[in-house]
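See the structures that follow.
All of the numbers you see were taken from the coordinates with simple rules; none came from a lab. Bear in mind the structure is a predicted one, so any value in this text is a computation, not a measurement. Cβ atoms are built from the backbone, for glycine too; each structure is taken alone.
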Structure I
Amino acid sequence: MMQETTAARAAPKAMGLPGVGSIPLMMALGPLEFYRRMWRQHGDVFRVDLGGRSAVLVVHPDGVERVLGSNRENYVKAEAYDNIRLLTGEGLLTLEGDAWRSRRRLENPAFHRDSIRRFVDEMAKISREALAAWRWRIPNGGVVDIHHEMMRVTLEIVAATLFGQRLGEDASDESGSAFASALSLVSERGNAVIQLPLSIPTPNNRRFSRAVETLDRQVYSVIRTARGATPDSDRVPTLLSMLLGARDADTGKQLTDQELRNEVITLFLAGHETTALLMTWGFVLLSKHPEVVAKMREEVDRVVGDRVPTAEDVAQLHYVRRVIDEILRVRSPVWCTARDAAGPDVLQGFRVEKGDLVMPLFYLTHRHPEFWKNPEAFDPDRFAPEQSKGRHHWSYLPFSMGPRICIGNVFSLTEGALLFATLLQQIEWSMDGDDVAMDPSITLRPKGEVPVRVRWR
């Protein structure tokens, strides 16, 4: 490998300035547009100076596969995840090695397809309650901030199905606001040339601390309630109940409250943020494609009718699933990931040095013309079996890929299909104005409110 690394070429380097690298240009253009321009100029592997940290950006599926798949032991979650650790601590998202494998085995049963099927009834109930609240607020139709509404309903779903508790409207709003603030500040911190310790009371550090305190207050309350609950054999087991009873296979120890907190925060983040963004971007994209909405509605009317959707119904909503896949391709909530190179390597003929930050750019992989015809077009039929056959396995990564593929991917896809089915049964919607601007922070969020005009069917 060392000889191969020595013989490899240096990756082309994006333009930058001494000391601050490419950060000023990136901030001026926005990260997505900056990376897109550099990709067009330099190709599928290029290097960017991020103000003292050298990053290698990877777009081609072959390069992504090497980083996250075949040579994954060389690409670890070290310094690259230090900022997100400020929010999540050491949990499933940030753990490495044997600790991660042990935690993943512990949590896998709760996210098995059969387990998730048991959650569908609760998902449907909460979805219908959310629409009932809309109908009370806007009985004759009206405008809602769809991102706020989707964040609220998905947070209620993840709290009820994974932790067995309902938060209520006030707590949901408080949690959603705290998450949004914390994620925004983590992203700002990651993009900053100088990162001051949290112990220094800057305005941003104080805001971050307040957001984490809010989340911790609610999460530790959930844990205390769960610890004090009487076991009930008639209730569907939740992830938290499994974690409370789990013991380390080697030491026999149970998870501490701190370890449980880290997992709850991680799953609150992964379990509601990504699905809320799937739904938000779905409303935005579908408002421009009434013909797609009509086909989705026809399928929902035919498969579900006016019944409450079931797990069996969700499995039959094939066109709705294609639409979800296309939303995730065009507006993938996880738009990139990052790893630290533990040692030298070669990616598609270009050198990677030990200590490099290596970033697979899913947003651009999903637009690679070698694998996606007319990639900027919104076309759910590209996920029809006849069109998907033979496509590169690593060209589509809405939940990442490899051993560390998101544990909640089936949960999110099931929840998305059920939410769309419930919404299509009761509402029509439209949007005025131009496209909603994208904010590529930790996840791909909309900038500002997303006003959608709702009409009752």
Structure II
Amino acid sequence: MVFYVDQGAQKSVRARCDFFLANVPTFDAHVGVARPNIAVDTRLAEITTFFTVFSFNLPQADFRFAFSWDDALKRSTKDFVLIQNAGHIFYGGDDLSHALNAALDACELASGHLMDRGGYFYFHDQCVLINRRAWEKAGRPSLGAPEKKRETVAIPQRSPENVHDNYTPLWLKPTGQTLPIEASYGYGWNLINAGLASGQTLNNWSSDMRRFKRHCYAYYGDADEWKQALTDVIAAPPTEDKMLNEILTFLRRTPSRHDQPNWIFVFNSETDVDIPTLKFRDGLDSVFMLASGFKTNRILETIGFHDRTKVVHYDYSKPALMLREIMIGEWDGEDFAGFFARTKPRVDAAFAELKPYYVPEMLLTDAGAAQREFVREMGTAFGSMDQWLAHWQRYRALPHAFVHVDVLRQPEAVTSMLDAHATGHSAVWISDLYNSPNAIGKFAFERRKAAYDGLIRGLADRTASHLVLGSEPRPWMPM
């Protein structure tokens, strides 16, 4: 799994705030509560879970499921609780966490997407942030679920400048006045009323926070169309649903464009816990390895290879394959930082339109940091520089193949790769590609599982034995 580098802001957010997903039905003041679609909700929950975990470096076990907003609030323990509905997305790195920390500081009682329906207010169901300490001081009022009733509500201040998108206020400030209103109340109406009655201000999301948030408005359109489109984002047909089109565009480009794969994982920060402590007596006959860091070398050194072991480098990124091919053809195994500095301009020039993106960026802009990272990667499998250099020279002499293939989208190309290269005792390193940001955002679990099963069946049919290193696809859901 590749995450943003946590420089402190993410850690601060995690320390201050609990994270919950409460899959509540979409509410609209005019049409009422939407009828849930389990298949749609499952896919939306997966998207929300992954992007929250990814953006905040949040352990998946710390993103929890709640049956309602009130349930989430009662079960949280930190100063704040962020409750998201299935289909809501926060996406960003440390800059997002800086913005959220500022939102926590400004949250007197609650912040969210305030909805004004002609004199009464509620929060849109996409997400809400609550100051638990203020909520406790206010007597732990319930948030309020959708219902039609006559209620005496607090009247907030009015201001012509207090408007976002022409229909929702930027803030609600108390006046001390009340008014009986009969209406269909939405999520959080009671908390808003209690806050205004006790003299507190309630905020809409700041413009800074809005830069990092999106929402899937599946129940404002055809839920079945949304389900079909989000199963395979890349293959989704054109749509007249503006909201769906916006989400598809975002997912197709996030974190990298599906039609311009340009990431190069120069180093690989994965642990080696998935490498078994065993050796094939005569060595592996064929291996299929991602063009990512030096884990290929750690795998081969640990499990064993012989002089005819076929190494197939496969990747959906052409720039990554080019860098790997140059390494094997030209690099002597020493001074990796110097080699990379000399080679990067060649790769950049060859793929100028793609603009290759090198990961981890922070370690690659400083020669000393790059060299230290190289030594760290080698240290888990190689006890000395001499052992590494001996391995590297043997490795370079092996038969190598370089295959540009997207295993999630191109089953025919995967079959061709296996037909051409799979033999004997084989191993495939898949890392976490079936659970990566591109995979989760662009393909539903069943689609990712089908691609994985096809690869594994293909290996089983063509080899005497096969070893899979990495994570099989799994549904991403809160715990």
Where does the value 5.3 come from, among I, II, when distance in nm of label points 7 Å out along Cα→Cβ at positions 8 and 432 is the thing being computed? I
Where is percent of Cα pairs over 36 Å apart largest, in which of I, II? II
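Given a computed value of -15500 for helix-only ellipticity at 222 nm (-39500 (n - 2.57) for each DSSP H run of 4 or more, over all residues; to 500), which structure among I, II does it belong to?
Details: I: -15500; II: -11500.
It traces back to I.
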Taking relative contact order in percent (Cα under 8 Å, 6 or more apart) as the quantity of interest, name the structure among I, II where it is greatest. I
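Work out which structure the value 58, 29, 21 belongs to, where Cα extents along the principal axes in Å, for residues 272-375 alone was derived from one of I, II. Don't skip to the answer; put the middle values down first.
On the way: I: 58, 29, 21; II: 43, 27, 25.
The value was obtained from structure I.
Comparing structures I, II by distance in nm of label points 7 Å out along Cα→Cβ at positions 152 and 440, which one has the largest value? Working shown, then result.
Details: I: 3.2; II: 4.8.
Result for distance in nm of label points 7 Å out along Cα→Cβ at positions 152 and 440 over I, II: largest is II.
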Which structure, out of I, II, was distance in nm of label points 7 Å out along Cα→Cβ at positions 384 and 416 derived from, given a value of 4.6? II
